[in-house]
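Please find the structures below.
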Structure 1
Amino acid sequence: MNRPLRIAHLYPDLLNLYADKGNILTLQQRMAWRGYAVEIIRVQHTDDAKPGEYDLVLLGGGSDREQELVGRTLRRNVAEWKAAVEDGLPLLAVCGGYQLLGEYYQLPNGTKIPGLELLDLRTEAGSPRLIGNIAIQSEVGIILGFENHGGRTRHRHAPLGTVISGHGNNGEDGQEGVRYKNVIGTYIHGPLLPKNPALADMILQLAMDYAGISGTLRPLDDRMEQAARQAFMERRMELAPAVLQHK
């Protein structure tokens, strides 16, 4: 019998600005529907995270102050994080968590909040904020959500996807998010995974493979989720039928 999949939710007491708890609930429920057990490890801001003990990590978004505090805490064992990422640890980082993956986030006054330097990535504050619904084309089809960020992120890795509608990493290069090994960073929230079950399943399969848990995730009946996605794209984003057929 397989052991539970260990999912770490890092600092939910600080980094839950964009309903990131919804991502955890989605991952947990989609595993339960398939008969797999999940252990959710909630790492509070007073705890030291232990990347070697997790199969999947979620790092959410927060304010600049909270982001700086979390970055300072995580950097205490940054060597462990770098080793785990290079070894294939699946990590989903959203908004502020995404920015922390890089070298720094530069505030409007020029102050730089140091990141973990796990990726070749930098973020600088810009104006105006990039706000609105967003759709990107990715390896799992169209990913939908909402973005609200002042940061302009640039990196030297593959993107999570290309922008169909919205702003993306910086509003200029047509890219959104980052994909490096099993690390996914993105500005898409609201939360991300309930709207994008295919992405949730991709992340879960990566985590199962990393954990050595046998099995391939069987398809679920996602007709309700797909109907909601279709309505969102047609009514809220007004995407053309030619785009919708690639969902």
Structure 2
Amino acid sequence: MTDQRQRHILCMKWGTKYGPEYVNRLYGMVRRHLGGDFNFVCLTDDANGIRPEVKCLPIPPLNLQLKPGQRDGAWKKLTTFEADLHGLRGTALFLDLDVVVVGSLDDFFTEPGDFLIIHDYPRFWRFGERIVGNSSVYRFELGAHADVLAYFRGHMEEVQKQYRNEQEFLSHFLHKQGKLRYWPAAWCPSFKYHGIPRWPTNYWRAPFVPPGARIVIFHGEVNPPDALIGKRNKRFAHIEPALWVADAWKS
């Protein structure tokens, strides 16, 4: 079992899309669902309003060569693979700010593997082997995959042409090294794909927590505040209020 003194929860906040309340709620959920000691670290450009239990550190510079109007977006996550991330040592579990924790996190630190990530959710138009992971939840040893970031910094233009986003690049890079593994499928379900009743029952049945879920992933057009009030940012799509979010998503 991983030494609990070396367990870190990492998250990242930049810009104005997510306020400090997202970090504070994430800390509260982790504290309720992870036994023993851990360090909670937020890599951020603005620590205002973040609760004192969270250690706020600057996001390492990515040095992405941006074109006019281009944003570095989620490519910033690659900076978690710095050879020396602010002197942190041990095992890190990275969580996106908009996930909702609903079950025990203990096993995320004991599941075997060099690098674990969500197996990205299948879509009907995809063919062939599905390699890409969803980087809403991933675990790694700090400093162990510095070659990921080094390669990106040395081949930025090439990588951005070949891969749509950071999780595609990351997944394929580690897959080629034989280091990529996925969480058990039930642990990290998608709210959008797995937590909304099928049409037409979605008009009268409320969204639910999928069986076996530990962390519910909110990606695409629904986020936790919208789900809570029954709002879906997609035309002709309907959800009832996901009242379970109110019980889980709190500081």
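What follows draws every value from the coordinates through simple rules; no lab data is involved. The structure presented is a predicted model; accordingly, all values stated were derived computationally and were not measured. Cβ atoms are built from the backbone, for glycine too; each structure is taken alone.
From 1, 2, which structure was FRET efficiency 1/(1 + (r/R0)^6) of positions 104 and 224 (r between Cβ atoms, R0 = 35 Å, to 0.05) = 0.25 calculated on?
Structure 1 accounts for this read-out.
Given a value of 0.20 for FRET efficiency 1/(1 + (r/R0)^6) of positions 24 and 200 (r between Cβ atoms, R0 = 30 Å, to 0.05), point me to the structure among 1, 2 it was derived from.
2
Taking P(r) over Cα pairs in 5 Å bins from 0, in percent, for residues 80-135 alone from the coordinates of each of 1, 2, which one would give 4, 17, 23, 23, 15, 10, 7, 1?
Structure of origin is 1.
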